[in-house]
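Laboratory data are not the source of any read-out in this text; all were calculated from the coordinates shown. Small disclaimer: the values here were computed from a predicted structure and weren't measured. Cβ atoms are built from the backbone, for glycine too; each structure is taken alone.
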Structure I
Amino acid sequence: MRRIYIAIILPLLVLVAACSKDDSPAMLPEGSVAFSQAAGQDTIVMPLSILKDSAIVLGLKAVLTETASGGKHWVKFAVDTNKIADYRARFGSALLLPTTSYLFFKADAQIAEDTSLSEEGQLNIGQQTKLIEYSTYVLPVVIQSVDGNVDGIATNRVLYFVFKTGKPAVINKLGWTIAAFSSQNGTFAPTTLLDDNNLTTYWASNIQQTMPQWVNISFNKELTFTALNYYLPTALRYPTLGGYPTSIQIETSMDGTTWTSKGVFAGNVVNNMQTIQLGETKARYLRFTALACVKYNNAYDAVFISGIGLVP
């Protein structure tokens, strides 16, 4: 019986091996798959608005440089962040596009039989509002593999997507610090004014003190802006519990010592936020002072501010 089983199994193995061999794509020559871009065109430069988040779809195609395909072949695109160094060496300084701002929706593309051009791979770009204004971002893309083979078949060419950002809806707070402040209640530190959680984390002034209460922000560079936004935390259920300013003074400075008043403004919060128009202003520091407030819980002179930002 044992010899009979072997006699049956061996022909089956030969048949499976033959079928497998027939179905596999023919090996392509080295360097025969490249990006479908004009020779010498290694960069694709485009403006990128950061006024709002929106989905942008970029198409990618590969091409056979030798001849039409004798069978089906699969090309896989990928981002190679290590190539940013090569870009900087050739073209100058640039920022690497953060991983939160891109996603390969379709990284694999097929080159059909008797054709030389692949179907389209798709790279999605998003979360533009997280990017820095007036900056250059780069995303290096390569052909990672052909038919699962990572060596030889694809050229070592890199395609650089270059994004030029412009005017933002609000000025990025990267590099800002708290230079000084009047008081703090518990762990509710003024540094939370500079994070991206404009309606959750917040600075609380000391409930045992009285108005005015202030915070001094250093931009650590000169900025030009026209307005200021400040936010109230949703946890305080504005205006139910109080703890919000009714009179605000805004001052600016170039050295952190000599201050210029931009005016005193009445509190007028809508949807937990107020925009204060200042006119075109250049400064390295800003001081936000709550001159008066609605008592928190009808008992304490205190303000709870969850974010401060600038409008260009």
Structure II
Amino acid sequence: MTSDPFRPAAAVRPGDRVAIIAPASCFDRPSFEAGLKVLAGRYRPAFSEGIFSRHRYLAGEDSRRLEELLGALADPDTRAVFCARGGYGATRLLLQLTQLSPPGAGKLLIGFSDITALHLWLQAHGRVSIHGPVLTQLGRLGTPTHERLFGLLESAAVPAALHGTASYVGGRAEGRLIGGNLSMLSRVIGTPFMPVLRDCILLLEDQGERPYRIDRMWTHLALAGVFAQVRGIALGSFTNCEEKDAPYSSADLLRELAAATGLPCAAGFPVGHGEQNEPVPLGVRVRLDADACRLEFLEPAVGG
């Protein structure tokens, strides 16, 4: 599928109705309520009782979660769609989306981790979405992160740049920001749900993956030709990814893997499963300055 032309989403206004869905794993109620309180202070969140369903490790059967996703995207009164949690389960819905374009007018879907599967589906259809906190994480994050998220949803201004902490391969590159969770991205490679990666900047983050598993997934991307297509790599947090008592770190491994691509690469962006998870729009054009560890956004997520 083509990733062009990309269209900005419709802006959200304070007081607008927003949907909360659970397309992946089930979740704990206290974390949900804490995030709901943050969201309700700005918008009118709406959800069905079905969101609390449980089927093994999932938030209900696939049919329930798929109907909820498509209904929220199609609802003309809903201005944005927040995911309750990642975990696992979004990829199970992709089989049912094979012949479907995202319904309704462009509206932003917000989430990360397992929700990367849905982001990739949206970007394959030229949609912008937000890689950002799920509802069960939102209550644990600070006010600056909340304000950045609300700004992305509401303002046609270009978002503020993000800064990383380490330059792995110097250089600059521009392209559309695509990606998210490394584990999910590696599972979607070679399927009809993968957007065109040519000339993109690849965003990657993960948690709980031992270094050899990161190596294996990264090598899968290399074998699939991903690094021959993209122009640069922005690495978010890789939390709890260390090998016990090993004389090397996951950062050592990632630096080595990045060097082998020859692409501009900066690491340590506050995106992912760490203590910070700054929201970023996927599908918009960005400029990566790997020497300065700076990711600059060239387009807004929403239209004026």
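Kindly point out which one of I, II the value 18 was derived from, the read-out being relative contact order in percent (Cα under 8 Å, 6 or more apart). Mind dumping the intermediate values first?
Numbers: I: 18; II: 23.
Label of the source structure: I.
Please state which of the structures I, II yields 0.60 when FRET efficiency 1/(1 + (r/R0)^6) of positions 37 and 165 (r between Cβ atoms, R0 = 25 Å, to 0.05) is computed from it. Computing FRET efficiency 1/(1 + (r/R0)^6) of positions 37 and 165 (r between Cβ atoms, R0 = 25 Å, to 0.05) on every structure in I, II gives 0.60 only for I. If mean count of other Cβ atoms within 10 Å over residues 117-124 is calculated from each of I, II, which structure is the one that comes out at 26.5? Answer by label: II.
Volume of the Cα convex hull per residue in Å³ computed as 120: which structure among I, II? Mind dumping the intermediate values first?
Numbers: I: 212; II: 120.
Derived from II, not from the others.
If volume of the Cα convex hull per residue in Å³, for residues 61-188 alone is calculated from each of I, II, which structure is the one that comes out at 144? Computed on structure II. Out of I, II, which one gives -8500 for helix-only ellipticity at 222 nm (-39500 (n - 2.57) for each DSSP H run of 4 or more, over all residues; to 500) as computed from the coordinates? Going label by label, the one that fits is II.
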